[in-house]
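S.K.: Structures given as structure tokens follow.
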Structure I
């Protein structure tokens, strides 16, 4: 069975507002699994998922509490709804975001992961450590998302391909080669090209379509 693959990506132009309407990437196909990673300035902001999407993580930095990150998932995109609105409370705030599309995932449970769920925080460093996990089926594609607040450029770890890097916001990458067997993926360490900063990260593995009734481990 073929592994999931990265398909398309769109950078969302940074601005300041009380919400943002995000357009799906040009060339994305019905059946793709979509992800939105967003950074919003403001320590007490609650970021609301677009209609039909699931929030799989949100976290405010503790060392630099003026911003926070969230990530949303939409499996089995219908191919016709092309705009989605994300809102947050507490007035107008700066934001930036990336939306990405993957093809060939399981349409019900795209993620196959083990570990503790949620976005993790790294202390200020020139490294971005993304927690590892253990997959339970073969041909999973590891994916990472990371956020920083200093406009630093991220250099992906060896063996990883960058999908998008939004200045002063989210960066996303996938492992260049899918995992041929169920295995444990160690902590992945991306690096800032220069400088240091606090970062927020999340990692997960996308699984190919599974037989009906196959138990899927969904852990981040």
Structure II
């Protein structure tokens, strides 16, 4: 790994995500963003800001955002289609919306097996070399995410993507921390972390959203209930 590659990767390694972590009471953690960074300017802009606050996601067709909106409005006991759509369009990831979303891996791309040609050109590394960075026991990215979660009070965290539960656990839980499987979910009670299927309509339908909300309430982890 060359110094140049590490220098170019650094802004993304320390990029957190979307929303305002200072007010977020629930974190959602995915694997990686679905879109690749297209220009070196976009890559380096991450140096000046570690997260982005938005004013809702109106017009976005991302299933992940829809599922997050259903979960949050459900935790507020406002689960009607009109309520989650309004939240999705005008409040999601806004300042004070109490929701933050980050990703385990810092570079966006359309799938795990894909490796954009511009990434190969910029970083001069292969897809396998990139993922090898995160198999290191002293993984910089994982240490960064875990330290930031602790800094912001270790909020309830929902990690989505069953194929990567072990990686989520490496990042956020203690070594040999006990867990229990609750139906389709995995629950780490000491860390207040729940792992789910990926947030796609076929894998996380409304029935699963309701079951997740019930689990959170049963554990006493609903941050919107006193």
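S.K.: Computing Rg and Dmax of the Cα atoms in Å, for residues 106-201 alone gives 15.1, 44 for which of I, II? Present the calculation step by step, with values, prior to reporting the outcome.
M.R.: Values: I: 13.5, 40; II: 15.1, 44.
Considering all the candidates, the number was obtained from II.
S.K.: Further, regarding this structure: If mean count of other Cβ atoms within 10 Å over residues 10-17 is computed to be 14.6, which of I, II is the source?
M.R.: Details: I: 14.6; II: 18.8.
Corresponding structure: I.
S.K.: On to the next question. Where does the value 0 come from, among I, II, when helix-only ellipticity at 222 nm (-39500 (n - 2.57) for each DSSP H run of 4 or more, over all residues; to 500) is the thing being computed? Provide the component values of the computation, followed by the final result.
M.R.: Working: I: 0; II: -11000.
For helix-only ellipticity at 222 nm (-39500 (n - 2.57) for each DSSP H run of 4 or more, over all residues; to 500), the value 0 is produced by structure I.
S.K.: Identify the structure, out of I, II, from whose coordinates FRET efficiency 1/(1 + (r/R0)^6) of positions 2 and 130 (r between Cβ atoms, R0 = 30 Å, to 0.05) was calculated to give 1.00. Don't jump to the answer; show the numbers that get you there.
M.R.: On the way: I: 0.75; II: 1.00.
Answer for the origin of the read-out: II.
S.K.: Now for a different question. Quick check for you: by percent of Cα pairs over 26 Å apart, which of I, II is greatest? Present the calculation step by step, with values, prior to reporting the outcome.
M.R.: Working: I: 30; II: 35.
Structure II comes out on top.
S.K.: Given structures I, II, which gives the highest value for distance in nm of label points 7 Å out along Cα→Cβ at positions 42 and 170?
M.R.: Numbers: I: 1.8; II: 2.7.
Checked I, II; max of distance in nm of label points 7 Å out along Cα→Cβ at positions 42 and 170 sits with II.
Bear in mind these aren't lab numbers, they're just calculated from the coordinates by the rules spelled out. Just so it is clear, the structure is predicted and the values come from calculations on it, not from any experiment. Cβ atoms are built from the backbone, for glycine too; each structure is taken alone.
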